[in-house]
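Listed below are the structures to be examined.
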Structure 1
Amino acid sequence: MAEAFKPYVASGQSMPELTLRAVLLGALAGIIFGAVTVYLALRAGLTVSASIPIAVVAISLLKRFGSTILENNIVQTAGSAGESIASGVAFTLPALIFLGFNLEVGRVFIVALCGGILGVLFMIPLRRTLIVKEHGNLLYPEGAACADVLVAGERGGRFAGRVFMGFGVGAVYKFLHEGLRLWRGQPTYDPAWYPGARIAGTTTPEYLGVGYIIGPRVAGTIFAGGVLSWLVIIPLIKFFGSHIPEAIFPGTVPIANMAPGQIWNAYIRSIGAGAVTAAGLITLGRTLPTIVDSLRAGIKDFTASRSGQQVVRARTEDDLPLTIVVGGSAALMVVIWALLSFNINPGHALANAFASVLIVVFGFLFVTVSSRITGLIGNSSNPISGMTIATLMATCLIFVLIGWTGGVWAAVALSVGAVVCVASANAGATSQDLKTGFLVGATPWRQQLALIVGALASVLVIGFTLTYLNQTYTRQEARVIENVAVTPEMKDLGPVDFNGKEYQLLNVLGSRTIPDGRYYFDPAARRIEFQEQPGIGSPDMPAPQATLMTTVINGILNRNLQWGLVLFGVFIVVMLELCGVRSLAFAVGSYLPISTTAPIFAGGVVRWLVEQKTGTAKAGEGEVSSGSLTAAGLIAGGAIAGLLLVGPMDAGRTAQAAAAQRAGQTLAPDAVVYDMGARWWPELAGSSVLALGVFVVLAYFLYHRARKKLETTEG
C-alpha cells in the first residue's frame, strides 16, 4: 500500500526542483494552453489534460541543459493550471452574454484567480487522504501516465517528435480547412426519407484528437447520446409537432417550419440540461463517503495545527501549512465580496457576503468530488459541468426562497457557480499533478506553490482570449420584426450605433414571440431591424456549457424553466442507470451537436482499431503511447492555428466589408474572406464526399503513427 510504495526519487535525496527556469517555462506553458483551452471549450464544450504534452515539452527543452526529473515535474505542474482554469472559465462566464451582461476582462480575471487558487488551497488538506492513503484505489490515470513520461525522459527517450509531428499536421490541416476553405467545414446529411434527422461532422483535428485520448468507450457513449437526440428525439418531435399549426414554447415558430438545428436549440437543450444535471447529481451521490472522510481528515488536520502540534515529516510529505489554506480562503472571500459589492451587485453587502460563504462551502464540497472522480476516470472526463449545474440549481433555489429574483441576481448566481467551477476544474488538474509528484518523489509544498504561480500567470491571458474571440466572431444580420412591444423579457442594454443609425440594444430571454438573442430595436418605428450574433454562442463558438448554465439560471430565477423537457432528460438518465450504464458521458453527448460528437467518436474508433491491431487494448485515458502523444499534438496544433487565424480572418473580413460598402453592396453575414476553395474548385469545395475523404486521410495518419512503438530508450 502507501507505506510500501517507493517513489522514483527517494525522500532523503535532494536535487534541484523549484528553479526559476522551471517556473518560468511552466508559467509560459500555462499561458499558451490556457488560450488553447478557451478556444477548444468554446468550440466543443470539452477539454483534455495538458500535463502530458507539457511534460514532453519540458523534457525536450530543459533536458539538454541538465534539468532534473523534479524540475520537469514543476514545469508540467505550473503549466497544467492554465488549462484547467481556462476550462472552468469558458464553461461558465460566457453565460453573462446570454443573460444580458457585458463580458469584462476584469471580472473574468478576478473569478479565474479566486477559483484557481481556491482549487489549489482546498486540495492541500485532501492530498494525504486522496493521493497517498487511496494509492492503489484511485489511479489518477493521467497523473500516472505523466509520471511514466517523466521517468522515461529521465532515463532517455524520444517523445517530443510525436507531439510536434501531430502539432504540425494539425496546424496545416486547420489552415487549409478553415483558413483557405479548400474543402467543406461541416459535411451534413438531412435525409428526406427521415424528416428531422441529421448526420453531420465538424471535421477538425481537435475533435479527432480528443476522441482518441478519451478512448472508444467514452467516445462511443458520448456519440450514443448524440444519436438519441438527433436520430430519435428530434425526428419524434418533428413527426408529432408537424401537425400542430401554432408554435410550442420555448419555440417561436411552428415545428413544421423548423430545421433540425432549430428543434435542437428550442427543445433538446432543455432535455440535455435535465440529463446532465441528473447524471452529475448521481455521480456526486456516489462520492458522498469520500466527501465525509475528506471533511473529517481536514478538520482533524486543522485541529492538530491549532493545538500547536509539530510533526516532522519527510520531504515528500511536506505540504503547505493549513494556516495558509484558512488564511488564503478568507482573503479570497473578501476579494469575491468586493467584486460582487462594487462591480456586480452594489448595495447588498450582506447578501454578497452570504454568496461568498456559499462559494467556499460549495467549493470545498465539489473540490473533493472533483478530485475523487478524477482519480477514477481521469481529468478529461471530469464532470465539471454537472457539478456547476448542481451548484447553480442549489444557489438559484436558495435565492428564490429568499426572494432574490431580479435580473442582477442571475449574475450573482453565475459568479458563485463560476468560481466553484474553476475551483473544481483546477482541483482535478491539481490532483493529477500531486499524483505525478507522489510517484516521482516531488516535494508537495513546492508543487503547490508552482500551481499557484501557474494560476497567477494563466489568468492574465484567459480573459483577453475570451473577450477577443467574442468580439472577433460577433456579426450583425438583417432581421425585421414589426410591431414589437417591449416586455420584461427584453432587457434594454442601452443605445448602439449601426449603419449610421442609433438603435436600442435589446437582450431577449424567455419571450414567447421573439427567439432569444440580441436585437437592434428602433423604438420610434417599434421595429427590430437587425440581430446581433455574439461571437460566443454563434455556430463558430457555440459555448454549449455556458448556454446550459444560462438555461438553468434564467429558468429557475424567472420561474419559466420548462420542467417537462428537463424531466425528460432526468428520466432518460435514470433509465440508463437502472440498466447499469454510467450516464454522465451519455448525457453530455445528448446535449452537444452531433457535428461535435461524430468526429470525437471517429477518434475513439481510430484508437479501437489501433488497440485491436497492436493487441494493446489497455484501459485508462492516460495511456502514454505514440497515439496519445500524436493526438495531443493534433489538439494543440489545431487549436493554436485556429487562434492565429482569428486575427487575419477578421482583418480581411473588415476590408472586404469596406470594399462592399464602397461598391454599394452589403457583405453577407456568412461571407468567408480567404475562400480559395470556392474560387479554385467550387464544386469540390462544397462536396461532403471530399471533406469526409480528407478527414479519413487525417484519421489514417493518426492510426499510422499510433501503431508505431514508443521508444523509451535511446540508442
Structure 2
Amino acid sequence: MKLYEQGGYWIDGHEFIPAEEAEGLRGRFPQLPTPEEAAKGTIAASILQAHNTSKDPGKLAITFDAMASHDITFVGIVQTARASGLTHFPMPYVLTCCHNSLCAVGGTINEDDHLFGLSAAEKYGGVFVPAHLAVIHQYMREMQAGCGKMILGSDSHTRYGAIGTMAIGEGGPELVKQLLGLKYEVAAPKVVGVNLRGKLRPGVGPQDVALALVAAVFENKFVKNCVLEFVGEGVADLSMDERCGIDVMTTETTCLSSIWQTDEKVHSYLALHGRGNEYACLQPEPIAYYDKMIDLDLSEIECQIALPFHPSTAVPIRLLNENLTDLLAECEKRSEEQVGRKLSLLDKVENGKLRVDQGVIAGCSGGSFENLSAASDILCGKEVGSGSFTLDVYPASQPIYLDLIRKGVITRLMSAGGVVKTAFCGPCFGAGDVPANNCLSIRHSTRNFPNREGSKPGEGQISGVALMDARSIVATAANGGILTAASDLDVTYEKREYQFDDAPYRAKVYSGVGRPQPEKELRFGPNIADWPAMPEMSEHYLLKVAARITDPVTTTDELIPSGETSSYRSNPERLSSFALSRKCPDYAKKAKAVRGDNARHLSGDTPAEELELLKKAKKMGLPVDGEETLIGTAVAAVCPGDGSAREQAASCQKVLGTLCNISVDYATKRYRSNLINWGMIPFVVDELPESPVDSWLYIPNIKTAIASGADAVVAYDLTGGKEYRFSIASLTLEERQLLLDGCLINQQRKRR
C-alpha cells in the first residue's frame, strides 16, 4: 500500500499521475484543467454539490435524503427535536432496535424505548424496525441506500458508499437539525482516492482489507475528516458484500464519509432489493484530481489481526505468529498503560501458537451472507469442539438469516457447534458475548477499544478483543481455538447466490413515511426523561478542572461507557453518572458537586470556596461580576472523541455542568460538533495545561469573545497562578451563536 500525500490526477479511470509529475501530462492533454477544476470531477464532489444548499462551494449546507438511528440514540433525538418544535419527519427516518435488544440490565427499560420509537414513527411519519429484525446499517443498505443519495445516521458506522450513497455518522443534534429543516454545515472536505488493484487471495476477506487500510492511515491522520473515494480496476473483482464490508470499516480511519464507483454489480444489488431504478453509473470524470491518493493492491493483502486495543494495530496473522512473544508482550504493556491492568496473553501461547477463547461474527461488518456462507464452507466436516472455545454468529438481518437457512448454511454452522443468534449489534459494544475475565475474543465486528467488549477494570475484570475476518475466525474455530489464517487452509468455497426476500420486513416493519399522525401520543416509560434546562452563556466562567486525561487519544467509550449503560441512554441524569467512569472515576461526583454549587450561586447563595475565588480574581485586576458568572467544570484531554457518534459522550458532560473541553486536538469532527451542539466550548491549546484536577480556572469576558469573533481568550489558573491562551479561532459564526444560546434546544426554542 502506498500513500501519496500531495495527491494528483486520476486519468480515464485507471491511471494516477502524482502532482509532482503532472507537467508530463500537458503533452497528452494541452487543456489540462487545474487541480481546483479537476477536483470537481470526483464522485464525492458531484454528490456533495448536488445536496449543497449554500452558494459557497467551500462551505457546505447539506440536506440529506434519509436518516437512521438505533435504540441507543433515537429517544434522545426525538426528545430534543420535540423540545425544539418538531411537527413531523420531513424525510424518511428509520428507527431500528438493534442495540438495546439484549442489554445486560434494564428490566422494562429497553422495551419502553422500543415502544417510544414505534409511537414516534406513527406520530411523526417514520419507519420502525423491531428488535432482532436487522442491524441498522444492513437495513439501510437493503431498503434505503441508492446511487447519488446522502444519508445521515446517529451511528459512526453510517457508511453506504459501496452502494453509491455518501453516508455520514454524526451525533444526535445533527439529525435534530435535519428534522427541524436546518442544514448540515461542513467545510468542503478533501477527497482521497483509493486506487484498488488486483484480486483477493483465497481465504482473504473484506475485514482483512479494511484492517490493513486502517493500520496504514489512522495514526498519521492521513484521511481525517476527508472523503474516501474507491476507484480503480480492482473494484470490479470485489463482490457487493466485500465492498460493503470494507466500506463500513472506513469509519475507523477517521474519514468523514466514503463513496465508490458503481457498476452492474451495484445495479444488480439494487434490483435484487426492489430498487433497480435507484441505480446510476457513478464514475469520476476522465480527468479528476484527488487531494491525496492511496494505492492498494488487493493481491498483497494477507489475513490480518488487530490486537487490543484499536483496529489500527492490525498486522498479518503470519507476522504475529512469527513474532508471537514480542507482539503479545507489547500488547500486555499497552493494556497496563491504557487500562491500568494487564491483559495476560503470553500464557495463552501453546507450543508456539496462540490459543484464543472466543470467536464472534456479528453486526454490520461481519454478519453478511457471503461471510457466513464462507464460514460454513470452512467448517464443513469439522467441529468447534466441547472445550472452552465458543463460536457465536449473528446474521445481519432476517432476510439474510432466511436465505442462509434455505441454502443450508445455518444447518452446517449449527451442526459444527456454532451458536446462531438474531441480528444484534451487542458484540460490537459490550452488550452481548462479553468474554470471561482475562479472555481473548476474536471478532469480525467494528471495534476493539479498551473495555468495549464489556469488562470492568474497576471491578477487577479485564478482557480483550482482536479483530479478524470471519474466514480466519472460523479457521481458528476449526483448529480448536488455535489462531489460524484462513489462507492457510485448502477450502472449496461454494458460490452461493443470495436471494433477498423482504417477507420479514413486510410482516413486521412499520412504514409511515409521509403519513404522520399528529393525534397519536408518544409512549413514555418511567426511564424516559426530558432534557434538563441548559443555561445560556454568561460573560465569565469559573471552572473547576474535574478531569484531566493525558492519553494520546481518548475514545468515546472512555467518555461514556458502552455496554450495560445503554439501558439508561433515555434518561440524561441517570446516564450522566457513568460519564468518564473508566478513565476518571471521580469525575461525575466532582461535577455534580460543582453543579450544585452553581445552583446555589444562581440563587444568590454563592458557596464560600467559589466566593473566595471570585474575590481572588478581582484582586488580580480581572473583571468580576457574580451575576454574570457561571460556575462549572472543565474536562482537559489531549485528543478526545475517537470512535462512536454517540452524542452522550458530550451531553452527559453538559448535564453534569461541564462548560468546555480543553484539548490539543479533537479526534473526530462529530465529537467536536457534539460539544458545540450541547453548548460546550471546544477550546484548543498547543499543549495540555499543567493545571491538575481540582484546579480552578477563571475565564473573563468569554461571552464577549465568542460574540465578537475573537480568536482566543486568556484563562487564569486561580489555584496555580498561571495563565493560558485558549484558542477559539476555528469556530464559525453559526457555532458561536449556538454556544451563546447554550445549546441547540435553547436556540431552536428561541427561534420558534
Structure 3
Amino acid sequence: MIVARTLPALAIGLMLSGAAIPVTASASGSAARCARGWTGSVQYTRSQSNSDSRTEQRVTGKGNETTNWSMTYDYAAQVAVRETPDPDVSAGKANISLNSVSTETKSAQDRYVCPHERTPRSMSGSFITQSQTRASGSGLDADVDVTMDSDGTYSVGVRLPEVQGTVSGSTSSSFGGQCTARQGTSNNIADMPTTIDGVRFSSSGEDRFNPSSPDRLAGSHSVTAYNVTETLRWNLRRCGGALRLVDVKFEHMRFPNWGEWQEIPEQTGTIDGNLVQITAVVANDGPEEKSATIKFRDTYKGDRWDGARPDGLLEELSVTVPSGEEREVTFEWDSSGYAWYDDGRPRTTQRIKAEVVDSGKTVDETTRNLKVAPRPVVLVHGLWSNWTAWESWQNILTSAHSYDWKAFPVGQKAEHGKMSTGEFVGNLGPTNTIADNASELRSYINYAQKDRNAWHVDLVAHSMGGLISRRYIHAAMPVYPDGKPQVSHLVMLGTPNMGSRCADLISAPLETTDRTMNALRELRPSVVAQFNSEHTNRKGVEFSILAGNPLPVVCYMFDRNDGVVTVPSATWTIEDNAQQDVIHIKMATASVFSSFVRPRIAIGPDKQKSGSNPSAQKPSSSGAAGGLAAAPASLALLVSLEQLTGSVSVAPDFAKIVRLAPGETMKVSLPVEDARNFGLTFVAANMVSATLIDDKGAVMGTSLTGTPEASQIFRSFFVAHPIARGNWTLTLQNEDQAEREVVLSTWSNAH
C-alpha cells in the first residue's frame, strides 16, 4: 500500500485530509484541493557490475595461471499505484524481475617435458564456472510512502516484498597439449529455489513540489556506492482523471546503423536533421478501458523571445489503454532546421509538449526539452592549402550558435582522412587526384558523423575543395532510406567550376617536363569540362557559390575575378550564386561566413520545409532526378559555354622553371612579341620577391615579400597597353633560408 504522511508544521497548509490549501499573494495560481490518495507509478532499479583479473606464476615456475571474474546484477521493480477509499492510503502492486550472472574463467599455461620426449611441450587448460540467479513476480503487494514537509520538500520511499527465484549454474573445462590427451567436460547444475530479500529505498527528501500544483509529483533519485547503483523514479498525482501521462521519451538512431534507436542523453541532445522517435507513455488509473487522443506540440512557452507564440501541432495519434495498464504512442519527428529559428537566431532547445485528450478535454500534459545542435560543418580546403586554412572556424561557429556547432576541417586529424593538394603555395610535388581527395573527404565526413552522431552534414568548400566535394556527392555520397541526402548543403567559395586559365599557364611547363601535378592539372578548363560532363548528379544536395570580383584581368582572362577564378567560371550553372569584392585567399573568413555561408546553412524549420532559403533550386532542366539545375547536356555544349565566358584553355607564350638558392637573386630574360597587351603569371613561395622590367629599364610591376601580392596563389603582372618585340627581365630574389622553385609563364593579346 501507499501511505501519504504530512508533517505537523506544513507552513503552506497542504493537508492530505482535504483541508484548504492557502496560497500567498505572490503565487501564480490557486493550489488544488484534494482529499484522495495518490495514483501513478514508481520504478526502482538496482544494478551492480564488478570484475577482477589476476595472473599468478604456476608452481613449476614455467607457466602462468590467469583468473578473470565478472558479475552483473540487475533488479527492477515497477509499482502501479492506485487510490483506495481511504484518502490517506493507496494500493501498490509491484512487478519485479531479477537477473544476476557471475562468471569465473581460469586459464593455465605451462611447459613440461613428457616421458620419452626431449622437447618441452606447451600445455594449457581452461575452466569456466558460471552461476545465474533469476527471479520474478507480478501483482505483489508493495508499500510506497510520500512524506511532505513544511518547507516545500518531500520524499518518496518504497518497500518491496520478497520474491521467489531460482539459482542455476554450469561448469566446463578444456585442455590442450597434455602428454596424455585429456577430454574436456561440460556440466549443468539443476535449478535450486532461492528467496530474494525485500527492498527498502527512499529519495533524499530534497525534492520540492510545485505550490501551484501540489497534487502532482514527478522526479528521480539515484545513489551509487561500491559499484552498486540504486535509482527511484516516480510519477504520482491526486485528484486526476483516469488517464495519466507517465513519461515522454526521445530516441534517435545510432550512426551508422539505420534503424538502431537509442535514448537521447539530455545533456548532449541530438543533431539537426536527425530523425527523432518521440514516445508518450500513457497510463489508465481507472477501473475501465479508456481511449484517448495524444497530441504532440511544438511549444514556445517559457522561451525568452517567442513565449507568446502559439503552439504548433506536430502529430496527433489515438491510443486505447486497458484498466491499470500503460501504453506507448510513438511517432518519428524530423528535426531538420530545429537548431535555428526562421529569422536566423540560434535555437538551442526545442520544447515538445505531449497532451492526453479525453472526450475533447485535455486531462494531462507534460513538456520536455530536447537539445538540438546544428549539423556539423565539414570544411574542405583547396589548391596549395591544408586544414589550417579553416583554423578560426570553430570559434566562428561557436560565436554564431554555441560550442555544440562543430567544425571539422578535413585533415585536422589526419588519421581520419587527409587530402593532398600541395599543402602550401610553391610546393610543386606530386598530389592526389580529385577522386583520391574525394575518398579522403568521405572518410572525414564519416568521422564527423560518428563523433556527433549526426546523419547529415553541411560542406563548406574553398576553391578546388568544391570540385572535390562535387565528386564525392556524385560518386560516393549515400542517400538514406528516408530519401534525404547525407550532405544537406554544399556551399562553395571561389570554386573554379569551369576551371581556371591560371592552371593552364602554370601546369603546362610542369607537364612538358613530366612533372604533372594532379591538383593543378585538374583545374585546367579542358579537364574541368570533362569533369562536368561526368559529374552531373547532385542527389538532392543544395548547391551555392560565392564568386569574388575585385580584379579586372588575370591569367589571360578579362572577366572580373578573384585572382584565380573568374565570376563566370565560379557561378557556372549554379542558380544560387552571389558576388563579393573579395580575393581568392580571403574567402575563408568570418565576414564571408556571416554574409554568405551562415544564411545558407542556418535555416529554420519552416524555411527548410517551404524551400524559401537562399539556395532553393529549380528542377533540373534535363528532368533527371537529382540532376544539375540547367545542366549542360554534353561536353560540346560545355565547351561552347566556356568559349562564351572566356574560359577556353590557353597555352603560354613563354614558360620556364627556375630554382633559387637561399638568398639568391636571379634575372630571367623574357622574350616578348608585338601585342595589344602583355601578362606574366608565376607561382612561388611568399618569401620570393619579383620585379618585372621592360626592355627600356622601366619597372612594369612588383610583387615583394611582405606585401599582399606575395600571398596570392597565382601572382600576376599585366600591362594593358600595346608592347613591341624585345627582351624584358624578371628579377627574382629568394629571401628564404631554403631553396625555392618558381614556375612562370607569359601571355599576350588577352581578351
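Between structures 1, 2, 3, the calculation of Cα Rg over 2.2 N^0.38 Å, for residues 173-340 alone yields its largest number for 1.
If you work out FRET efficiency 1/(1 + (r/R0)^6) of positions 109 and 277 (r between Cβ atoms, R0 = 41 Å, to 0.05) for 1, 2, 3, which one comes out largest? Please report the intermediate quantities before stating the final value.
Working: 1: 0.90; 2: 0.50; 3: 0.25.
Largest calculated value belongs to 1.
Can you tell which of 1, 2, 3 yields 8 when relative contact order in percent (Cα under 8 Å, 6 or more apart) is derived from it? The value was obtained from structure 3.
Determine which structure produced the value -3500 for helix-only ellipticity at 222 nm (-39500 (n - 2.57) for each DSSP H run of 4 or more, over all residues; to 500), calculated from the coordinates; the candidates are 1, 2, 3. Display every interim value, and only then the final one.
Working: 1: -21000; 2: -8500; 3: -3500.
Corresponding structure: 3.
Ranked by distance in nm of label points 7 Å out along Cα→Cβ at positions 85 and 197, structures 1, 2, 3 are led by 2, which has the greatest value.
Once mean count of other Cβ atoms within 10 Å over residues 213-220 is calculated for every structure in 1, 2, 3, which label goes with the largest value? Intermediate results must be reported in sequence, preceding the final value.
Numbers: 1: 23.8; 2: 20.1; 3: 17.0.
Sorting by mean count of other Cβ atoms within 10 Å over residues 213-220 in descending order puts 1 first.
Here, each number is a calculation from the coordinates, and none is a lab measurement. Bear in mind the structure is a predicted one, so any value in this text is a computation, not a measurement. Cβ atoms are built from the backbone, for glycine too; each structure is taken alone.
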